[in-house]
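All of the numbers you see were taken from the coordinates with simple rules; none came from a lab. Worth saying up front: this structure is predicted, and the values here are computed from it rather than measured. Cβ atoms are built from the backbone, for glycine too; each structure is taken alone.
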Structure P
Amino acid sequence: MSLHKHLWLAIILLMCIAFGGCFFITTLSAQSYLEKQLQLKNIDHANALAFFMSRHIYDPVKLDEIINARFDTGHYRSIKVSASSGEVLVERTGNQASLATPEWFTRLFTINSEPATATIEGNPHSTASLVLQSDTRPAYDEMWRSTQLLFLYFLSAAVVGGIIGNRFLKSLLKPLHNAVIQAEAIGQRRFVTIDLPYTREFYLLAKSLNRLSKRVKAMLHDEAARLDELHKDIQVDEVTGLLTRDPFLSRLESTIKNDDVASAGVLVILRIQHMTELNRTEGRDVINTLLTRFSQLLTGMTHRFEQTFSGRLNGSDLALVVPGHEQPGELANEINQVFLWIAKDMQLEGKIVIPTAAGLYFAGDTTQGLLKRIDKSLLHAELEGNSAIVTAEDISPGLPVLIDEWHQNLAQAINQRRFKLASYPVATKNGKVLHHECPARLVQENGELLTAGQFLPWLNRLNWTARLDLMVLELAFEKLKKDSKHEICISLSAQMLDDRDMMSQVIDRIKKDPEGAKRLWLEITEYGVFQHLENFKHFCRQLRTVGCRLGIEHFGPGVLIIGELHDVGIDYVKIDSALIRNVDSNNSTQVFLRGLCAIIHAIGLYAIAEGIENQEEWDAARKMGIDAGTGRFFI
């Protein structure tokens, strides 16, 4: 029972007790008072009437008239005149039934009207007696009216007091309501904080819950920082702070295979010639400083372009991957010139030669084939000398090359709704299907299907990915209606988070089908989530009551800010395949993955591994704490 109902019951009980006590006290007092007043009235009226009747004691007719007149106007129960011999000369009695006062009230509070006796003296030898008793009905009626007024007063007081108390209680309990919401959030492992109320008891409660939330948040940040340090130790070059060769290649392979906007872009490789000789002639510290400054440049470029990453492939080769970029020559020239400027600033001009190669990569490429193309171009750049730049001739076969061609092709596809959803299972540790991933496929006019990785980069350049989100959402609900057994998962774009109007359309569409929403899983890339974290939190709050599941895909590089997820309200994360690759044979990756899963579970999330290739990886991932997996192994 709610506190508001308890308040009403308490007020009703209190008013009943108060009314009962007041009722009996006032009624008994009134009863005693009225009895005394009736007694005095009887005496006064009897004496006055006896004096008036003494002049007509010998006239029976006149006595009868006087008695009747008095009786009709004086509210008497009875008036009786008797001779000294006992003979009744005149007697008048009335009906004692009251129409206004209930019978139970008159029985409960009986008013005794004691009759008064007076002597009527005609002469010394002739006397008569008068017995007069007042009617009690007016007294009962007065007591009953007082009782009714008392009841109405207490009833009004109870209603007014209840309304005022209810509003006061509502205001008073607002901090408690916030504390309940916070406690429920903590139960769901969302560690939020609330404003401290002024009420002392609620203040202490809220302060304790806030302290718990802050402590858990601090613990998550500390654990994330520890994991980030571990990540750097096992994957980052000590001098430059860039990814080492194996982690870089794993990330590159994962990027190419991911069916999203990052699966097409530019790869740039620079080679510092005569590295051994430079270390000897200029000093290792100087060259390390040069590498450090240039690495900071590459790291800075990761903030200019989405999902960019860089690495040191060996002592002299540095690489940069820029998803979504389509001008390899322009990008390579920019990087080459900045590197030479740094060398000039360090008075190494003319001593540093950095041949540079760049080329496009496309969805469906292999890491080996891509590196072979870029290495071939890099060899040509070395042969040309003088920090030459060579761009590989990269064309995605069978697809439009120019943005205008893509614009026309994609516009027609959207207008004609030439999209469909593929389906890939996500399996739990027990072998059950958790849901089916349903990436979008573009159906060309000749019937050929293009994967999302082939058309999404161009769709992203046209700023149309949010339009695709609505279409994919419609396709998802259509698929859910046809298949009532399985749950499906679709990916939404980061562009949708950046457009509040489009986000509202997505939310409204999901809320229109609450039954379908309960079997719908929605996910957004890690990069998109952390670039628009507040909008993502708003998105989650709006959909939390609908029943659909929310998650983050391609999770991993942002491990340092995992603590920011403590109050978002998501359900799962899909760990990027770059962290899963060869996890069965890499002890360092196993330690990192185990710690990452521990944090994910600490905030109540489901850990799903992407890109599982074989049984060995799957077995190792499960031991590290992975709850479910997806990839070629499950197809």
Structure Q
Amino acid sequence: MNLEFKKSIAWMRENLFSSIPSSILTVATSFFVLGFFRGLFGFAMASDKDWLSVLNNMQLYMVQAYPEEDFIRVWISVGLALVFAGMSIGLWKSTEESSLSEVFSKFLRVSLAFLFFTVVAPTFSSVTDNDGIIQTEESFPMETRLQLLIPSAILVVVFFVLKNLKLNYKFNKSDLLCFYLAIPIVLMWIIKLPTIQLDSSNQRIFPDPLMPIADTTKTPWTIIFGLFLAFYFIGSRFKDSKNIKRTMSISWVLLPLFIFSWIFKKPEIDLPTILGQDIPIFIGIFLIGALTITFINNPVVEKYFSIYLGVLIAITGIALFISIPILLKSALLLLVLFTIVIPAVSSSTKGKRNLIIVWGVSLFTLSVLIRGGSSDTQIIVQQQSIFGGFSLTWLLAIFGTYVSFPLGVLLALGRNSKLPIVRLVCTGIIELTRSVPYITWLFFASVTMAVFLPEGVNFELVVRVLMVTAFFSGAYFAENIRGGLQSIPKGQYEAADAIGMSPFQKTSLIVMPQALRAIIPTLVSSAITAFKDSSLVTIIGLIDFLTIGKVIIGTQSIPVNFVGHDRENLLFIAFFYWIFTFTLSRRSMKVEKRLGLGER
């Protein structure tokens, strides 16, 4: 213990008080941080702040106007995401371990932080009365402070003693993550929260009574966490299976699309349309692709490949601007992409067979997603879209990453292409998209895009916003990826050519992995930006997470008056955004460390 104390003093002397300027900067920064905390705590504890405006509207924040009778679809969506997360954590289970002493050390730091903030918290805070006069009131009395100080001090002592017992029992870090996630689930069954209660005349009863969390909230979360644990152990059991890992990686790409097009949306299925339109399109396009895969390397057919590909691209381009089923347009585009890579993959009988299977699964998946996404929803809401609140924010963020990233890869490769027409088109798309602000593109999606759509084709506003978001984020991804491509030494290309790799193999196996590895920080920054920029959709009338806190809750008066309490909601929204962006940033740093980025 004495040795650790000396190490702490040495670290502080070296990093915080190594010189007079460093000491002044440390003291000034500490004073500023302490003052900021005291002001924030005083703001939160003031009697004129009603934090139940946040707690009482959590359902509104998450799903906005989604009807309660269909909430089972919301829980299924969340459950699927956490089940996949549990499976993935188990499959890629960490080999790192933490001792019991390290676990107690983490709890000690949390207890010390809580104790410190309880000690330095201000006793008085400023409030504004109905006449606008600022007054001072006692918001954190000594009695309340002692009620928090005593248990927190006991916890500090307990965890300090346990930490210094040097207990070397090892825990796997993935198992510890499951333990940490179990803590809030357990607390949901123990803690009580203030709840708004109304009397017979529909007036709010003060003070707000403490009530247990509703069973409609804690029971689903408990079931979902149980499934998370179950699939975590299943994933741990099959962590050596490369096929399952590969399947899980692909499933993560498809999961958000499946959730938003089938589960959350509850599409209205027209069986005659499926039998008379979707199935014939699927069979026809599948046969064309299977025949292409089978005969593409035939000497007689091979010399006409460029002509076939050119005709196919022309047909696909024309199909995008005529009135035909959207499934046929999407299937033709998928056929073009497959046709480009077929010569590099279908060089053997086994390769052809595997590619036909991949082609069939890809086309079937596309058909299912297109049918779910293009069908009318059976969810009835007052607004024009079923997506609102955090569900809309998350939808835009996912499409800002999942859809725009592969688009950015294609644009970056196209801009570096040796074919002038491809390079010109990709460069034009990138420069045109990046030269116009995102807000302008949102207005384009809201007002102008319908003019450019073919006759008879009409997308709802959310879909149009997703389209412009994909292109906008994709253009920025493309420039980031192009920078990564330029960092690849010329010798890598020459080495790939020397061993006889095709252009597709050289790009997918040699060049692109190195380029993406080099720009991970930039890609994560773009993903974070896409998540935050989703709040701009409020300008065109969509109700996202920020709009609810800034506009809707601040104007509520029935049955509970929350008028004028938008500051509490804005602070919660800022904290909510920070949690997600900070978590994504930290995970990125761990990936960089694992890959050795920045090390010399």
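Taking Cα Rg over 2.2 N^0.38 Å as the measure, the highest value among P, Q is held by P.
Hey, FRET efficiency 1/(1 + (r/R0)^6) of positions 62 and 270 (r between Cβ atoms, R0 = 41 Å, to 0.05) derived from one of P, Q reads 0.00; which structure?
Working: P: 0.00; Q: 0.85.
That value comes from structure P.
One of P, Q was used to compute mean count of other Cβ atoms within 10 Å over residues 262-269, and the answer was 25.6. Which one was it? Corresponding structure: P.
A value of 10 was derived for relative contact order in percent (Cα under 8 Å, 6 or more apart); which structure in P, Q was it taken from? Show your work: numbers first, answer last.
Values: P: 10; Q: 16.
Working through the options, I get structure P.
A value of -18000 was computed for helix-only ellipticity at 222 nm (-39500 (n - 2.57) for each DSSP H run of 4 or more, over all residues; to 500); which of P, Q is the source structure? It was calculated from structure P.
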